[in-house]
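Novice: Each structure below is given as structure tokens.
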Structure 1
Amino acid sequence: MQLGTSQLWSTFPLTAADSRTSRIPDKQLEVTMRRNVLFLGLVILSTVPVSAQMGRQLTLEDYYSVKSVGSPLISPAGDWITFTVSQRIEETNGTTTESWVVRSDGLGRPVRVQHNGQDVSNPRWTDDGHLRFSHQDRIWLIDPARLSGPAARDESVESSGVASPDGQWTALTQDMPQPEHPELNLSAFERRHEERFKGEAFDWYPFRRDGQRFPLPDARERALTEIFITATDGSGESRQLTRLRLRPGNVRWRPNSSELLFTADEAVLDELAYSRSDLFVVTVEGELTRLTNDGYTYSGADFSPDGRWISYTRAFGTNMIIDRKLNHGGPRDLYVRPTDGGEPLNLTENWDLDPGSPMWSPDSQHIYFVAGIGGTRHLFRAAPDGGGVEQITTGHRRINGLDINESFQRMTYTVGEFERPSDIYVADIDGGNEYRLTNIHADFFAEVEVASRPSEQILYTSYDGTPVEGFLLYPFGYDPQGQYPLIVVNHGGPHSASGYGFNFKNMLFAANGYFVFLPNFRSSTGYGDTFKWGTWGAWGTNDGEDVLAGVDHLIARYSIDRNRVGSTGHSYGGILTNWLITRYPDRFKAAVSGAGASNWTSNYALSDVARTKELEFLGPPWDPEAREVMIKQSAYLNSAGVQAATLFVHGEEDYRVPLEGSIQLYTSLKKQRVPTKLIIYEGMPHGIRGHWNNVHRMANELRWWETYLKPAGAVPVSDESNH
């Protein structure tokens, strides 16, 4: 076994004086969650990275120097952490990934794990604390405290099923035989021409999905499954427990090994129905009980370790929303119900955020989960007998990739901040004793000054009085006496949120002399259900006003040239950009629209998510009310008088927000003699992948801004003299 260390790593214990980890006062936390208007216009400074030095500005070439750290996993005893570090490679358009191990007490440097001088993959922990990794299609084991020693072949066979707690049974799902279809009775002449046919023919729905071959296989041909159990010692035949003719999944054993909890979705029997999972339990004798059948959808189900409770999250089912013609998508809540019967208890009924996947503490006293709160993401917990939600981690940052050790005493995660890429952190389960265990970009920050001034949190009110949060990145070398262009970066979703985390492209824009504004307009998550569903039936209207109000707020307070404002974004960010430049043609000088729709009537049929229109546009386009909404909210159909010079960027095989949306609006601008350009990436789905594509895209977007938002020759895109 070979290993290596790097001088790029160091350990940083964090104290209460570090603003990234200091606890938010109760009053401020309430403001963040409830958007108290008393804090209107407040500006909160984030910290400049400790390792940042006065150096050169960020350039496009630095894209290949920024690494990505991820996949942190803490050992069962909590004494070791493994993680990966990825590096982009220009020559191959690929990525190399290294596996590392570090002590969780911060007393040692991270160690790179290699086997026979080569990097390994998929590091994870065994139950007894050994590091298991993959190398050349084989699995190996090693003691993390003796990484310089030889690794042993792992000869164990990982079961495809779920072992019962008492070790007697293994539960698994098996495909069931499909009925045979009779062959078509064709003449020899017809058969020859069937064989000569080149093309596609289908009679099913859905027929396309982003990132997959067109057309999709017929979902009706996919086998249905049932749950079986087999004796762990191999004795006896496997026993079939369910006969639902569905596809049960997410199988969990009750701690006393007497029954199984699982979810199943009846929509597999109806190609036009939207997915909705229900809860079931089945005993080892095969006695089945359906726990839910009420139109809601259930996920993340599990037993508490003491077996007293079943926990799960519940949200409104798509078909229920459509059938009831609701004007919102409802809350997502965390529930428990007594295992042996009784009424469910909503643990987040008075907590207006969206809980993530629940995780039980070993003593069954608390359920832990991660949730977004404004532009941050943090760990929370709730007791199964009620009493409210408690926030564990705090600060102006996002907690990502959380993993907790077996005893729920220690946890590891990465931290997202605007001015620095993520590093590995460790803390006690209560959030205390937090350490940053890595400093991956120490050498990079010694050379590059990513931000010459820290980002700011911006709180303002929209035109109708709605409180809104956003974030502002300063132009590199900012001079308060100057006048700078502003780029508005709209997030996707629309039900997501901009927030704390390093984004190379945004920082590149700022490095080239632009203010960068990230507004969390209505429809954003992390601000409560009313805010999240605030664009229902009118995508672009309220959220568009939220963006414009934010731009006005910034122009009144910062050195921003109101005549040099641009809008950009990908997916919903592109959709909103298309809306802004057509709805407010005199407010934006330039735009870059990534993968945006512009005509909802055609998008309904061509997109793989027709449900978003049936939900938030109130129906399909043949419904008169929905058709009126679609026409009113379509940028292409309302594009007369558009003025913003616009670059469109799209994937050729985007089935989520199909290419026709960009083509239609590009045609409108071209016919109106507005400067425009369309870049189509060959073979790319909705998310445009590949480092070469990413760099090409950033170079073209930045060149567009330099051409239409900034006087010529202000700041270079690249540090190459011949660029």
Structure 2
Amino acid sequence: MAPAGVRPAASAPMDAPDRARLLSGAHHDPHALLGAHLVPDGVVFRALRPFAQSVAVVVDGLRTELENTGDGIFSGVLPLDAIPAYTLSVTYDGTPFETQDPYRFLPTLGELDLHLISEGRHEELWRALGAHPMTVDGVSGTRFTVWAPNAQGVRVCGDFCHWDTNAGFPMRSLGSSGIWEVFLPGMGEGARYKFDITRPDGTRTLRADPMARRTETPPATASIVTESDYEWNDAEWMAGRAKCPVHVTPFSVYEVHLPSWRAGLGYRQLAEQLPAYISDLGFSHVQFMPLAEHPFGGSWGYQVTGFYAPTARLGTPDDFKYLVDALHRAGIGVLMDWVPAHFPRDDWALAEFDGTALYEHADPRRAAHPDWGTLEFDYGRHEVRNFLVANAVYWCEEFHIDGLRVDAVASMLYLDYSREPGQWVPNEHGGREDLDAVAFLQEMNATVYRRNPGVVTIAEESTAWDGVTRPTSDGGLGFGLKWNMGWMHDSLEYIQREPIHRKYHHNEMTFSMVYAYSENYVLPISHDEVVHGKGSLVSKMPGDWWQQRATVRAYLGFMWAHPGKQLLFMGQEFAQGAEWSEAHGPDWWLLDPAYPAEPDHRGVRDLVRELNTVHRREPALWQRDTDPSGFSWITADAADDNVLAFIRYDADGTPLLAVSHFSPAVRHGYRIGVPEDIPAWQEILNTDHARYGGSGIHASHPVKTESEPSHGRPTSIELTLPPLATVWLRPA
């Protein structure tokens, strides 16, 4: 029945080329064809509803049937002077339902957003692109936006159209920005979707949303519309985290592969266990291996397809926020691995996203990562750089992440990384440095630090690149900390040798102090050192089971006393014998009291707890981590004895003496030179203590300073050095 005074809809044919492009998914402006438009005879209404039996326009409660012109296009002209408020009544299988017309809405992305995106300066890009539930003109729905500048056309499809791409909703191109947009009324939380993209050559590809904030659980690959309603309870933590820089605070990190730490538990279940476990051991921070969505679990998260979505394997984005919140309330900082170096080639994700090299470099020599079979980002393209910089900001601001450990920085910095001559092109100055990557890392660090005081960025960078942790204002990359891969490699090489051979490699334990203050370092015993046949930390050690555990304890005592922050991968804190596997995680059964060797493993864990406790209590071990005057060798050349001794100083000059002995012999009457102004020293930690599984050789009383020269000092103390042990002493 037509509205009063209005005749039934007249025919409104569509221009043939426009019709063909619309139906093929290759039209740049479907809103110019669909919806309601003024024409000389009145108002033309058009709707694209494949598989509908009929479509009617409803004005003031009265229906006017539109003509079915074939291929799912319904149209008609009503003799009206203006475009009215209207809805559509669409009938499928004899059942009509009333809906708002997506093509009656103006663009929902503002000019400022488009300008910032075009300039590559949209620091909150996740608020502009992707799928966002919202209300427009009083109508609830979801805005979909995607960057695909070389596409002929884009449609959004999903479970709401039964994944029939021909029944998807065409999106409009917003000028020269490369952004496509459509607002779908009635669409909301939980809808699954992808973008059906018509490439420049006319072929089509179905893609997940690069900006999706929630995804299906792998191996499913659809994006999911989501809207957070999480209410944070960590205000005290967030307000306090910027009070003191990490360089001058105790900072010890427990590295976790979250899916396997307690296999089978989700984010919320982990929130009931992980904070308590880390708090008990005294670590200041937890570092998660990558949690952004990734299709292959065996990559441990290092081949990311959903850069803005926490992996659905463990729950929803709000579930992940719950875990971070619980850790903060327990006083634990949260670091996360972040992987901007490369992405996998999956044909539903970023690779050749719109039919061209979009996120990756157009030059295959720059695009293909030679080691991992992945693709490298084009850091010279400002939209790509924006995608990554905003992503770093996103994790810090939306999920309250306290720090990002940036993976594979070296592979980003060098054009010739893992490439032979002829496989790479020098930069504009003829050098091997990737100047685009340098600019990206500087921008990322500067932006994150400016917007999020108290957050730290950490570089996994394995070369001697100068200024990794130097401020960007001074020409550095701007990271807060850098993994000390040299210390890790050298010290593990030393410690794996038989004690009788260690004297020939003593420099492997001392060389790190030559460059210890060139950067702000973290000492990492990470997942990379306990996989792929390398064995666990304890299994690297020579000797029998007692000696292996003793050497681990001595090594950890040396590590916690050495300048720099500490990182230890899960399972190593209780001397797990098997190397790590993502399939089953740590061997928790080793800590079952019913297991006969449980005291051996518990002893190592008890030591780790004590290391963190004493370390936090003694400012000398962290207050001047980046100040050369906070360290002094006592002896760096006692190679025949396998002994290293040094002093750390706090801000007031109060010393702490650390002595490490990497021989299985007991050395009685061993003289150590000490400052003459300290009358006596008290042992505050001994890795050979019986409660840790050691032999129990320790000084139960203060050790008096004697006027006997040693190690170039006029005074000294006499110690009994336990076998394979580290001892810490402070003024009594």
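Novice: Out of 1, 2, which one gives 4.7 for distance in nm of label points 7 Å out along Cα→Cβ at positions 101 and 661 as computed from the coordinates?
Specialist: Derived from 1, not from the others.
Novice: Here is a follow-up. Work out which structure the value 4.8 belongs to, where distance in nm of label points 7 Å out along Cα→Cβ at positions 301 and 581 was derived from one of 1, 2.
Specialist: Answer by label: 1.
Novice: For relative contact order in percent (Cα under 8 Å, 6 or more apart), the calculated result is 13, so let me know which of 1, 2 that is.
Specialist: Derived from 1, not from the others.
Novice: OK, next. Where does the value 5.1 come from, among 1, 2, when distance in nm of label points 7 Å out along Cα→Cβ at positions 133 and 365 is the thing being computed?
Specialist: Working through the options, I get structure 2.
Novice: Supply the structure label, taken from 1, 2, corresponding to distance in nm of label points 7 Å out along Cα→Cβ at positions 373 and 517 with the calculated value 2.8.
Specialist: It must be structure 1, since only it matches.
Novice: Also: Please state which of the structures 1, 2 yields -0.33, -1.12 when log10 I(q)/I(0) by the Debye sum over Cα atoms at q = 0.05, 0.11 Å⁻¹ is computed from it.
Specialist: Attributed to the structure labelled 2.
A short reminder: the numbers here are calculations on the coordinates, not readings from a lab. Because the structure is predicted, anything quoted here is derived from the model rather than measured. Cβ atoms are built from the backbone, for glycine too; each structure is taken alone.
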